[in-house]
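So, here's a batch of structures to check.
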Structure 1
């Protein structure tokens, strides 16, 4: 894997293939994608989830059972969602063109951009909380979040290789080492009697609480934005996914739960500093080390968040990558300022993300599987220009909106009393059913693609 060559290549290609298929010559192997995905589906928000679950009264047995169920649901979505990116070589926004039409694609792109910016702002807020947990920083959390959001944009000025290099060589190793050490120390201090503690929260409610944070952390919807850079081999998709999710959504949250049980700390600001001090004990300079670890992990996560937002806007209009990055950074900083005032910002962003964006990917997978069954060229065999498309494909747009609405409502975002079941699963299944019915009344646009069905070799017009 020649990352130095690719860094140069990406620096020259400032558009970063946002409007075309990624060539096979620039695809990465499973190790690079695995390390990148670890920084995306782990990070300190996964540990904070464990603190939150302890605060809600969930037992360790409930956490483990509900986590396993959530991960099975997650893999049923993530494997096809990521693999369609590898075989198409296209971004989430580009694939939406054929499926949603001109205006529908713009609607989908706007959603991926603003939700990714919400994640970007949230990560800046959580990092600000963590740093204030390590040091007595005399700056309001909202203002500190804004400063961090601006600083953390620098890697995206250099395209995907800036993201991949940072994740692979720094963020992922530090992240795994830190939480691994914390997990084993906390596990040694946790008695076996925790498994016999009586439950005070019902199973259905427990599953709903756990699934929102686990699936919300891992089901981004726009997985294709990153996996289009992977080699189109199914095993190369499955292996990194399983390993990274097992680390990030079992070891990380359980570590947070055990720390919360041992210390009684559930406040996010206090928890951020506690986790690293706990791992490194009374080492001299532990506060500085804690701060460095938090900066590296959140920075790696925010590389992916801003990268996704850039790709969404790039589908709307061609901009200079650097100018677009600076503009979106400013919006991300504004999001950080607003989210710093919301005590339930983590749960809200997780729920919105996993209940809206994946619905478009579900629609893409339906058409992909339909093409496989009929042995026809897939819808992503060409990146069509907007001039070749209808204004809207109503079957896709209606399915997307209905599915997302079901997820938002059952996640309890509008009214907590409406929280029910696994909201993400309900959103995806609703989208699947509605689209499977409506697509029979509205065909995909007839776009000439020639004789080839090998999407990774097809250029955009």
Structure 2
């Protein structure tokens, strides 16, 4: 621990914290098996009832959501918490918010906490927005006069003034988030805990929330814990970052180092042939088409040099009579930041149950070196130009772009500063000396 850290006031301290959940049917095992498992754990031995190849977080009939967390968070600090799905991020925040208790270990919290763990947490649907503000303030120990003094700021920031006296059960998810964040940001708490609920709000409100969190951390000295899969918001807000993996802290420190470690652990496997038949589809898809497989025809590995043309083969089936079908790919960098969208001309008209093989070509010359993934869709356009999604698969395939010879002569690319589009070099049209003030 650095000397600078030891001189700072502690806001939160976790010591050897574990959280264990029971799997499946409670009490479904035999007494003999339970005693064997207990005795093995007491001696530090392997559980004889754990199946071969079973996840190390599974101990008998239990699951270790958190497995020995030691972490100190300081007052006035904005701490990012990142990790893959199931790493234990939300479980940690629930423990800190006292939604549930740890199985082992100690949690010391110095200050009052407001938290947003999911949309609508802490709200009573039958109460109005205004009444929920009073209820949340009362839970924090504030008097009615103290809440009244903050009420106008809360309403103004939330952008739901017209609906503040409407029962919140009639709010949209976006309105829920706006009011909940406004309450958390303005009521008198020393610690704010945010679990990626801001993704529900619109882009302008997300920026407004990030600005507010920076303000409460830097100017008001409040502590912010922020969980997100969006690495750009982690960069914008956080001073320090923690990476969780399988219920353990695998890194704690510099934000950029944490993001690099996280991305290296979560990169998709790069393959030239991807089976889409068992992939989940979003609710926005009408399922009038079904993409079965996508492949890179001219590659033995999903790697290409910038400027190469990537030949793509798509196998799909029409599930209805379709006209003017088009294909598109949304390109994202490995940290999930958007790069751009590319789409085809019309593929034509198709009859129900007609199987298709569509070959396409993608020009990679505008992509900077790095790792990307493509989310793909078949769609039609309605009479006003809006897309009607026939089938959609996120992270359908991935590709790594390498430098070409010309790139190596210029400079190494920094995605966090320059984005992911590498434009062609500027052309010099003409230049000359200035003589006697004349060009």
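Coordinate-derived values only; no laboratory data. On a predicted model such as this, the values are computed, not experimentally measured, just so you know. Cβ atoms are built from the backbone, for glycine too; each structure is taken alone.
In terms of distance in nm of label points 7 Å out along Cα→Cβ at positions 97 and 337, the structure with the greatest value among 1, 2 is 1.
Each of 1, 2 could give distance in nm of label points 7 Å out along Cα→Cβ at positions 209 and 241, but the derived value 1.9 comes from 2. Of the structures labelled 1, 2, one was used to calculate relative contact order in percent (Cα under 8 Å, 6 or more apart), giving 13. Name it. For relative contact order in percent (Cα under 8 Å, 6 or more apart), the value 13 is produced by structure 2. Out of 1, 2, choose the structure whose coordinates give volume of the Cα convex hull per residue in Å³ equal to 134 when calculated. Label of the originating structure: 1. If you line up 1, 2 by distance in nm of label points 7 Å out along Cα→Cβ at positions 233 and 377, the top spot, with the largest value, goes to 1. Could you tell me which structure in 1, 2 was used to calculate helix-only ellipticity at 222 nm (-39500 (n - 2.57) for each DSSP H run of 4 or more, over all residues; to 500) as -7500? Corresponding structure: 2.
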